[in-house]
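Participant: Below are structures written as structure tokens.
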Structure P
Amino acid sequence: MKKTLLVFSFMLFTSLLLPQYALEQAFPNITITSPVDLQSIPDDESDRIFVVAQSGIIYVFPNEKTAPSAKQFLNITDRVTSGGEMGLLGLAFHPDYMQNGYFYVNYTTNTPQRRTVVSRFKVSASNPDSADKSSELQLLTFNQPYSNHNGGQLAFGPDGYLYIATGDGGSGGDPQGYAQNLSTMLGKILRIDVDNTNGSLNYAIPPTNPFANDNTGKTKEIYAYGMRNPWRMAFDPVTGWLWCADVGQSAREEIDIIVNGGNYGWKTMEGTLCYSPSTGCDTSGKILPIWEYPRTQGYSVTGGYVYRGPNQPGLYGKYIYGDYGTKHIWAITYDGSGPAVNQNVILSSGRSLSSFGVDRYGELYICDLSGGKIWKFTPTAPVIAPTRLVVTGSSFGQIGLSWRDNAGNETGYVIERKTAGSEFVPVDTTDANVTVYTDGTIADTSRYYYRVRGINASGTSGYSNTVSSSAPVPVELVSFTAAAHGSAITLTWSTASETNNRGFEIQRRQSGYHNTGWLAVGFQSGAGSTAEAQSYSFNDDLGNFAGAVYYRLKQIDYDGTSSLSGEVSVLLESDDKQYIMVQNYPNPFNPSTTVRFAIPVMAEVTVMITDLLGREASVVRMGELPPGGHEMQWDASAFAAGIYYLRVKAVSSEGVMLSETKKIVYLK
């Protein structure tokens, strides 16, 4: 197998598309809290699905869409420590399970100290849907210095041996250098023989392990090393290759083919890049990933399977994987000689992709960590264009639209807008089946033109008809700002002219626990009708509150009609450990906007801007910043107007402290 990577191949990331897939619930009646693994038994004629819950429970149910509920197969919550990246993380059935009833689990525990445990259990002699909880035989254990990077995947290879994925022990940057340390089990792919024993061990060392005969202190269970946090690995039943996804530190997510004795580089390298040292690292003897992608495309890879199922022939032979952060799903075609080819399967699944799994037929499933549901692929027909787009009304600062849904299979709609002499640009999106929209970003009396098209996994529809409208401006608001002075906030705004203006209701919304929605906190009388400029101010005091505070003005006419201004925000800080990211201001903006955030500890901060497809538009590495509030300006003059995503990521010595994304709109 060729062990080199086509350098910079990630730049082709979104250029190829498999346009015909969506997700549907595989078992609509079943919800499992925090599912992290799905397994089946190849020769199980009763055709069951087993799902691992992070808390320490394995559920079983029939592989039928109408399955009414799931039973508890094994409950070891009394010995599992769960939360964050800890918990019951892996399950594998012995190749001869139908004869011997053995299965294996990987979990973390704090008893007597934080450690990983790999154990064997046996099914109940009287109930095939229940395990014997008292049958636990611990095979191996090793301490975990931190609570993250536990790995956890178990898989039996075609050689009959049990493979075990372990992370580097956690924190950030592998501070103890465990991944390259051959005397530890951390940062490795281990391999053991569970059908035999060796001395005091409850297993044997396969004789072909690279250090099986070493007597210098190297760990004999090691099969491969140099892993950071391998999150899901699987054997291709046709080629026998072991595919593995390794979660990156701050620059690359990678896909590897694991071979006996292989060194996959961490922490000397992160993907194909030098990490420690950052330049001039020793790359000799390192096996590079067959595929990698930058953090602008995703930031927590979830490994999957080579698809060998019967129902999606377009995916056959491709390695299907995803990203937990961006929710994208991709397919890799790789023959072991030429460069890997990556294709989009679903641009945004909307699911927290904790794990993939296959049933006894090779059909692929997806675990949704936050939603608790199991999903599967389904072919998707093209979207039919919407029609009968009409303007439903207009008022100060906003224009309403509605249209007819002719498809029924869209995942949403894209609203595009322009003014005379300009080009159409996307200004927002709606969810599926939503056929009304209000554009609340109108800032003047210009005539605006609109069109709408549907989207789903197959691509985009044609456009609707085009409509146009303008918004009346009874009060011409020319500025609106907010400034904090300790716990006090001063709002100032001004108008160029006013018509029939009774006044302004000041509305406030707070972040976090205090967020009760928009509340009226004051009123400022207007000037009635005047062609002269007017200035206003309002003072607000929030006491000990810390976090983001948002304000808007509700302008009210004497006849009772009203309209809302855009929002402004401020960031109030405290000594508490809070991670806060405020919506950029202004938003929409042209051509620059302010990004504000607060961090509680010293951290490396990166601000990333990506487009709707996740392609990197701008990356600003702000370096190591002290605790407190910070801000930066992003100038979009060199970029096309449209919708972008803003992500602020702060990484301290203890790991990722803040990673939050907000939608921003750039208008020209």
Structure Q
Amino acid sequence: MTLIKSNKSLVTGNKGQVALFVALIFQVLFLFFAMIVNVGLVVHHKINLQNSVDMAAYYGAMRQAELLNSIGHMNYQMRQSWKLLAWRYRMVGTGGDVRRHPYDHYQTKALRTNKDREYSDDVDGNYSQPPFCVAYQPFNDKTTQAVPPGENLCRETLANDIGARVIRLFRPPAIAASFIGFATQTAALTNTLRNSATDRCLNVGPFNYTTMGGFMFAYQLDQYARRLVIARISKSMSRNKGDFDDIDGKSVKAGAEETFKRNLTYANKEGRDLTFEMYNSLAHSGCGSDPGDTELEFPAPWLAEIRVFPTILYMDLNCETSGDQFKFNPKNFDVVDAAPGHLTSPANADSLPWSYMTNRVPGLKGPIEYLASNLYLYGDKNRFILGYEKNPWCQAYVGVKAATKPKIPFAPADLTLSAHAYAKPFGGKIGPWYYRRWAPSDKESTGDVNSRNDMNLPLRINDFATLQSDPTLFNSPLRIANYSKYIGDPYGLKSWRTMGQMSRAIFNLNSNASYRTISGSSTTDQKILTNASVAPKLDDWYLIYQPIQANTGKDILAWDNEADKAPGMRFLEIAGLAPDQYDLAYYTIDPNYYANYYTRMLPGIIQKLSINQAFFRPDLGARIGATAELEKFSVKDQIKVVADISPTVIDFQTKLTYAVKNPVHLLTAWSNKSLFD
């Protein structure tokens, strides 16, 4: 038997163990390398996915911000429209007073030194609730000749006891048959007006009524057009939790998804089961609009209307006394019964002109009834809306969620990566709340008369039943048209200084008038004077209350319809409505709205939502179809008008310092000058 010799090297040798060890080391290193690669790829793909989702959310928030900014600016346009109405009521309507007005146009033809201040109080003066009266110089100068100064039907406008006073008519009246747009109906009255004191008396109330009524109706139409656009856009933003249209009328989700995909790595983009979702917070329950809601006039729930029932008075004359002495009779526009055939009801005696109620002015019956029927203040269609306030409990933001399964070389199985991102629109303001409190359960801000943000606005009243049920509310002086020019403003347009400066400008528009006190100049800062060669004409306003679709210029400012050019009064109106310190604090204002929004939205979201283009209006001061300069007129141009006015006309430099004189302040909401410097 032969024994096999033992080979101890197979057991005790080191060569094989080293080889195994080396192989094991390489395997571990390979696994470690694969693990590092896998982790690196996962982290890389995850970071890329998150960054892409962030970019998509930013895109959505940017588009949401554009829409909110456009709504914010349109909301500011609504405030400017209200400012224009209040300015016309108080500045145009009170300038005829000869004793109490801060500008003495009757004797010294200068500002009264004791009233050149930011103040408004006088035991003999009625600055809070003055009746509108326009039958005074220079509002009847159809040519360049002033009306004889002896007769001024508005000389007691600011008297506290105006209702107990009488006026004697003895000269040709300070009114003309062509004052309003119904010239063909009133031309035959001219000789009668000039020769008979009684017949002149009969027409004073109707002319004041139709002039101020035209201002009010133009305001209602302007507000209706703008709020309809805001309502439609806000609902479009709030119907779908997963998408909404941008100002160009394009899908925001589609744009966000395209942004998302363009930032993905190849592996993420080509991964299996790539998903993308977008969330629109303004469509959330309680804030969003019901997809089945077909109501066009009311906005999404995250916007609340600021509705008022303003009191605006006008001067009427009671002509039933004998001789040539007639009684002043201030009235409001609160027609109680506007049903067809009911306007002459005794219930309307406190609102409609005395001569109309007694059927003494058949030539003016048509204009009065047209305005009275359309100005019905208690209806819902032509309701007075000062603007909107945004519900703070409906936060605006865009959320994005995405998932993918990228191919990872050494992964044993597919790995699902997901990412979320949320972004809020930045920097804009829809506008101030009416009151200073807004509880989570409330649909609008709440408070009392002392907790209003703008203490000069009329009382907020949401329905006629509330107004009708409280006699003290119905007759409250807090319903009178006014607004604040700066934060903490105690007077608004009751300010003596504001009244004096503006009235001086009105009286100096006619370069040939005997009552003019400011010499004309060719310097550039006198533009408002060199452009005004005749006194303001009420006929320049007769087209402002055309139906919305007939108003092709989309313009409610004064316009010389005979010469087809801008009159001097137009520049004064712009100066009255231009941005002030209060506006800077509370509103989003785009200096160049026409270029930045109007021209984009018109073929975009306006067309996408099938909104009639006649309802989409540019900034006040623009006139579509006129010159290129006027068509593009925006807030920056309003500010330029203010800056170009000579201090000898309106002193915005040292007196009315609340006015914005540089458009850069719109971007910073900051003023480098004290209000009282």
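The numbers here are math on the coordinates, done by the rules we state, and not lab data. Bear in mind that the values here come from a model prediction, so they are computed numbers and not experimental data. Cβ atoms are built from the backbone, for glycine too; each structure is taken alone.
Participant: Of the structures labelled P, Q, one was used to calculate relative contact order in percent (Cα under 8 Å, 6 or more apart), giving 20. Name it.
Facilitator: Label of the source structure: Q.
Participant: Work out which structure the value 0 belongs to, where helix-only ellipticity at 222 nm (-39500 (n - 2.57) for each DSSP H run of 4 or more, over all residues; to 500) was derived from one of P, Q.
Facilitator: That value comes from structure P.
Participant: When FRET efficiency 1/(1 + (r/R0)^6) of positions 218 and 386 (r between Cβ atoms, R0 = 30 Å, to 0.05) is computed for each of P, Q, which one produces 0.00?
Facilitator: Computed on structure P.
Participant: Given that Rg/Rh (Cα atoms, Kirkwood Rh), derived from a single structure, equals 1.02, which label among P, Q identifies that structure?
Facilitator: Checking each candidate, the match is P.
Participant: Work out which structure the value 6.6 belongs to, where distance in nm of label points 7 Å out along Cα→Cβ at positions 242 and 490 was derived from one of P, Q.
Facilitator: P
Participant: When distance in nm of label points 7 Å out along Cα→Cβ at positions 250 and 282 is calculated, the result is 2.4; to which of the structures P, Q does this value belong?
Facilitator: P
Participant: Ok, one more. For the read-out mean count of other Cβ atoms within 10 Å over residues 274-281, a value of 18.4 was computed from one structure; give its label from P, Q.
Facilitator: Q
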